[in-house]
Structure formats: C-alpha cells, structure tokens
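S.K.: Scrolling down, you'll hit the structures one after another.
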Structure I
Amino acid sequence: MSTLTTMTLSPRATDFIDDAHLEGLLSASRPDPAHVRQIIDKSLAKEPLLVEEAAVLLTADEPELVEEIFQAARELKRRVYGHRIVLFAPLYVGSHCVNDCVYCAFRRSNGTAIRRTLSLDELRGQVEALERVGHKRLILVFGEHPQYDADRIAEYVRAVYGVKVGHGEIRRVNINAAPLDHEGYRRVKEAGIGTYQIFMETYHHATYAATHPAGTRKADYLYRLDGVSRAMEAGCDDVGIGALFGLHDWRFEVLGLVAHARHLQERHGVGPHTISFPRLRPAAGVRLDDRWRVSDRDFKRLVAILRLSVPYTGLILTARERPHLRREVMAFGVSQIDAGSRIEIGGYTEAGDAQVMGREQFLLGDIRGLDEVVRELLSDGYIPSWCTSCYRLGRTGEHFMEFAIPGFIQRFCTPNALMTLMEYLTDYASAPTRAAGEALIAEELAHLPEGLHKAELVRRLERIRRGGERDLRF
C-alpha cells in the first residue's frame, strides 16, 4: 500500500494568521460611512483590499451601507467577469480517510459511513455519464488516506482525460485532496491538473484544534496553511483556498481568506485562482453545533465582501446552497458554480434521484440537473461557460493576471464562453434550453463591436453549430 506524503514544510513556511489582530479589527466601533465608501471606491478601481480594509466592510452593518456593498459587488463582477458563469461538476473518488474532523461524514470514527474507492473502470463510467450531459470541467475529490497518494491521483487524472464519448471530453481536471510535499505536487502537475484546492476549513487556531483532533494528520495547522504555497513552489500555476463557514465567526473566516490571498500574492506574485466559501450542511453521523451558523443575510454579505476584497480571484458557489439562494448570490460576485452535482461515490450512475446520506460527505441543497441550471442561468441573462482556453494556452498564474488586470481578458472570455455554450446547445441541451441559449447568443453578438474579431466569432459559432467542429478558441 502507498504511504502518505511526508509532512515537510516549505522552507519559508510561516503562520501569518494573527488571531488577536483579526479579532481586534472586528471589535472596532462602527466605521464612518465615508471611510466605507472610500474602500468601496478602491475595490471598484480593481485594487485588492488590505485585511484592515476588508474588516471595515465587515463591521459596516447598517442596512444602507450593506446595500451599497451589494451594489458595488454586482458592479465589480460585471466589470471583471461580465455575465459569464463557469460550470463544473464534482466527482468524489474515495471516502477513506485517516482524519477525524468532527463536521465530516467521512471522518475515520464514523461507523455509519460507507467506505469505497472507485476503480479506474468505475471512474471512467462516472466520467462517461458526466460527458453525456455536457460537462467539460471536473474537480476530483479524495479523502486523506494512503490510498490517495500523488501517484494515484495522477493516475486518475490521466484516466479522466482519456475518456471521450461522442463530442464529450473533460478539458480541465481540478483536485481537492490532502496537502502534498513538493515532489507530490510535481507529479500531479505533470498529469495535467488545473487547480489544486485545499480548504483551510477554519483559520481560527483554537477552533481548528477543536475540530481536527490531535493525533491526526490534519491537526497540524501550519502544514495545512502552507499547503498551497508548496504547490505553487512546485510549479502548480493555479491554487484554490477555502473556508467552511459555520465553524467560527464568519467575519473572522473572511479575514483569514483575505490574509491568505494577500500572503500568496506577496510571496509568489499571484494570489489564489479561486476561493470557496461553503456553509456547514447536515451529514450522516454528524451532530452540528449551531453556535456559529451563518444566516442567509450574512452569507450574502460575506460573498459580496470577498468579491470586493479580491477582485481578480474566482469565487465558487457550491450546490450546498438551495437554488433560490444560489440565484440571488450569483449576482454578488460569483464566477463559478457546480451543477448537476452528486457527491455519493458512484453517484452519477448509481444513486438515482434521491440523495444517499450514508454514501456522501454532506447533504446538498441543489441537485437539479445540468440542463435545468443552464436554462435558469440563461433566463437570468448569464452566459453559461465551460471555457478552458486560457489554461490550455498557458494563460495561467501570473500570465493570467497579466491578461486579466488590464481587462484584456474580455477579448477572449466572452467569445470563448459563447463558443462553449454553442457546443452545449448543439450537443446536449433540451429544446427549451437550446432556444433560450440561441437567443442569448444573438443578444450578446448584437452588443459586440463590429469588426474582424466579431466576424470571426460568428464564423466559428456557425462552424460549431453546422459543421460539427469542437474546441475552437481564441
């Protein structure tokens, strides 16, 4: 059996989370509205916020100021990302785990959990099912266990890329797995991964210790905090960070995420590619502590403040949330969502329409199919996108920021999103979704300036719709 990676820190590993400092910022008196508006203006100028500035937005809880924060987040999202929403699906590969996280159904002491690891053939079956409905971007999710070492992860990534069903293919595989050492990251990078994602879960030291028992690998706070830094040092262009909201004060966790993003920017020259912000959800064999439960109102606030704090970082809204809330929060700065998601091991072919609690890590709030989600996005004026062009053309990491910061990315993103949408409409969409999508494409084309670039886009869209070509990109 494989062994887990040695727990070797980066040479410059440092614990940059100062609990007392962050708590002090949050205990400050209500800020002057003029100061809040100055910080909002800085955000709208697409400048990342300092932790201290994010704290001002968090302590501004007057209804009028909160609404101004919401409006600014909507506007910043429009300026940086346009109307695009990137779609992906999670694929759970294995539920074995050596950790004992108190909030997780996969924890080692949970005797009710059904333990399973997909074989390569089973994995291919799951990927085929996802490709048949139109998915092109996946995140593979692993427990932390000796079975799931870097070589095994790399093997599964290569297997996913090798599955082709009709026009279907997976063009980007992201990873949510245990932190690795430098050599481990290099191995998975060689397999062609996209983003390597590691959730800190909670940045609050005492809460981290209470929820991740001593004697487990995950109990080492600094090793986990240093995880994405090691990934970047090993050559992973894109990394993702996240917190599990509901373990501690949501405002503290927002500051932890902002501090982490600034640390990566200062040390590596580029911040995280994505930030995730899931809330605690019920799980089999788990008793949740509601002390730090995040209300819907505060959830909307945290999303908006994250968007204003990190203008160029993708924000991922997961299917943990219910459809109506996802629809509302989308406008506050979300750039990626999962859709048609199943998180049971083997769930895309075996689970049916109902969730099977004993086989999944937590309960989902939105299990609608991909087509239904796409149709809703279209009705709300969003461009559903499966684009992976920047990643496969080398516009990643610092190179992505070079394109994104001046706004040049708009030249690529909207046309590429429209082409992937046309692929979906042609190959997979129901008749109502196809009609809605074609109407949106026509509307978007009408807004583009006339010229050679638009003419070429129109030609490529027609090559996809009538000529059967796929994976065209700018």
Structure II
Amino acid sequence: MTAKSAKISCWIALACLVVPMFASYFFDDMFSTISYLFEDPARTQLGWDAAGYGLYASGYSVLCVFGGLVVCGILLDKWGVRITGSIFVGMMVAGAATVLYAITAGLAPARSLRLAYVGCMFFGLGSEIAGTAVTRSIAKWFRHGPMALAMGLQLAIARLGTAFALVLSPRLVVENAGHVYSLAETARPAVFGLGLMAAGLILWAVFVAMDARFDKRSEEIRRSEPANDGKTEPTNDEQFRFSDVLGVLRNPNFWLVSLLCVLFYSSIIAFKKFAGAILIPRFAIPAETAGWMVSMLPFATVIFAPLFGLLVDRFGRGTRWMVLGSVLALVAHLLLAFAPQGVPFFGYLAMVLLGFGYSLVPAALWPSVPKIVPDKVLGTTFALVYWVQNLGLLSFKMLAGGILGRNSSADAAQGAVSVELMFTALCITAVVTALLFARASRRHPELALDAPNKL
C-alpha cells in the first residue's frame, strides 16, 4: 500500500469512527434545551420533575464510576478495540433503546424513571467505552501523523451531534404554554437519536474490518523489519500487565490531566444538561432562542476544535492552550451568574467565550495523554481519566438538579444564579489545575507536552 493510500485509509477510518460518537452525543443531550418540561411534573404525561430528570441524567455515569469504566478500559488493552469496542457500541444502542421504551411504555412516573435510569446507565457505560475505543484508535492510526488535528475533528463532529440535539429538540417538542405533552411528543428526540445510532453501528462494523486489515499489514511490516538483535518486538497487548495500572495511578501527570478533565467538563456538560432551565429565566428568552444560544457551544467546536488541534500539532504549547481555555470558561460562567437580568446579549457573549474554551482545552488535553504513558496502557489510562470525569459528572448533575429543583417557578432566576455559582467554582479550580500542569511541563521537558507533532 502506498503512503498516499495509507493516509486516505486513515481519514476513512476516522469518518467511520465519528458517526457513533455523533449519535451518542445527540442522544445524551436530547433533553437539554427542553429541560424546562421537567420543572413541573404536570407538564408531561411522563410525570418527571427537575430532580427526577437530574437523577436520570446522572445515570449516565453510575456504571462508569463504580468500576465499569476502569475494568473495561483494561479489557480494551487486553482484547483490543475491535472486540471491546463492538461489545460496548452494542451496549450503547441497547441502553438508548431501553430509555426510549421507558419513556413511551406508559408506566407510572416512578417506574418509568427507574427503567430510564437503568437504560441511561448502560447507555453511559457503552458510550464512554466506545469513546475510549475511538480515542485509542485515533492515537493508533495517527501515531506518526496529525494526531491533534484528527482528535479535534472527531471531537468537533461528535459535538455537532450535541448542536443538532440542542437545535432540533425544541422543534421536535414545540414549546406551548399550558400544553400537557404526551409520551409520544416527549419521546420524539429519543426516536430520532436511536435512528442515528443504528447508522453508527453499521459504520463501526466497517471500521472493525478496516482495523483488522490495518493490524495484519502492520504485523507483516513488523516481521519484515526485525529489531537490532534479530528478534521481533512483542506487541503492546503481550506487554500489558495488570500491574501496569498501578504505574498509571502513581503518575502525577495522570492526576493533573484527570482533575482538569473532571473540573472543566463538569462546568460545561452539566451546564448543558440544564441550559434551558438556566438561560430562559436569566435572559428572558423563549426555549427556541435558548436552544440556538447554547448550540453555539458545539457549533464553535466544529470550527475551532480542528483549527486549534492543527495549531497544537504545528506549534505545540498545549498546556498554555489549556490555561487559556479554562480562563475563558471561567469568564463565561461569571457572565452567566452576574450579568444583568433579561439582557440576551450577555448570554450570547458567554456562549462565545465558553465555545472557545470548549475547543481549546480538549484540543490540547487529549493528545497529551499518549505523551505521559506507554502505548500498552493507553486504553486503560483513557478509561481512568474518563472514570474520574464521570465521577464528577455524576455528582454535579445531581447537585445541579437538586439546586434547581429546590426553587419554584417564581424563583427560577435565583436558582439559575445559584447553580452558576457552582460552575464558577469549578472553573476557578480548573484554572489552578491547568497552571500546575503547565508547570509540570516546564519541569519535565522530556515528555514533550508542549512540543509540536508531526504533520
């Protein structure tokens, strides 16, 4: 295979990988801009309230937090992305189907919530391991190429799924004061999301076939180029030992990456879950406008995540991008908390700043992970980072739902300010963590955390 055709294959593989993640992001955020439906249980036949919706949303992280993500990350290194990824892409689809059934089956509110919670748990674990498999695959296919650009593109297209959900859901479930939404109306976004996942499942199967061919070709090259002592090198899977996990946990840079990840992502992902309940009372806008406003976040990443990834590849200085992105997120949440009431301009400005931060930090953060650990534990390391992230998401989603749920409709604006204070505190801590990681980069230049990558 020529070098040109090999490069084309890399980009085709990336195209197959991004669709399941696009579908996952859509399904995860399908209720974000219509979360106002759950402020009053009487607004839907489903009968969930804000606290119940917060509980449902937190289900995404339960299995991830309680060991599932770590164990499956180890399996990813032992069994490889094809076997492990296929199992969990299937679990992601099955979990989403369970959520759809819970919403449409006409069950009592408490029972439907429990079933949807279980479905969300399996959907969440499947999505996170599928995402880990995708990230590990990109690191593998683009090891000697524009890795940050490839990861930025994957992230951008996945977040386009979020943008699609934020904009489409208010059109699928049209705001109508005094209207009681039927089960079928409430479930429209879930029906659409499950269709997307079916397409993602097909393209994942195409990638599996391509990856098997990739490994076969790599093995032939490896055998034809023996090591200096005449012996071939063992593969990463043969080198992996369970004891290597302890080495990852003893790595201080792993903890800095994980802490920054959980703080930064919690300030954005948990915010998106309740975006409608925050933006509508703060800036006196209808749900459709709130949908467009918050959709600026993922739309910004579609443009800027690949661009910033390309800049990281070409110029390096990744830890500085992380600091800047964390500062922008902090300023955005300060605006959301303290900007004048009922002035939509400040909401749009906050979304612009948050969108830049949402592109800057991940574009530099994820390509830094392969630089701090050996390849043989890369899947485990990504899984551990996601485990820490999900621990925070589980907590902060529930906390945000509880804060908003304690406020009546008359106090909705105050509830929005209260939950924004929580997000502001997360961003302050994220800035401090990013600064510590930048200091670690200066102290350990051998890691090349701020060095450019090959294009």
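No lab work stands behind these numbers, since they all come straight from the coordinates. Quick caveat, the model's predicted, so the values are computed rather than measured. Cβ atoms are built from the backbone, for glycine too; each structure is taken alone.
S.K.: Comparing FRET efficiency 1/(1 + (r/R0)^6) of positions 7 and 199 (r between Cβ atoms, R0 = 25 Å, to 0.05) across structures I, II, which is largest?
M.R.: Structure I comes out on top.
S.K.: Sticking with this structure for a sec: Where does the value -26000 come from, among I, II, when helix-only ellipticity at 222 nm (-39500 (n - 2.57) for each DSSP H run of 4 or more, over all residues; to 500) is the thing being computed?
M.R.: The correct label is II.
S.K.: Further, regarding this structure: Among the shown structures I, II, from which was the value 19 of relative contact order in percent (Cα under 8 Å, 6 or more apart) calculated?
M.R.: Answer by label: I.
S.K.: State the single structure among I, II that was used to calculate Rg and Dmax of the Cα atoms in Å, giving 21.4, 63.
M.R.: Clearly, the read-out refers to I.
S.K.: By the measure distance in nm of label points 7 Å out along Cα→Cβ at positions 55 and 127, tell me the structure among I, II with the highest figure.
M.R.: Between I, II, the highest calculated value is found for I.
S.K.: One of I, II was used to compute semi-axes √(5λ) of the Cα gyration tensor in Å, for residues 71-150 alone, and the answer was 33, 12, 8. Which one was it?
M.R.: II
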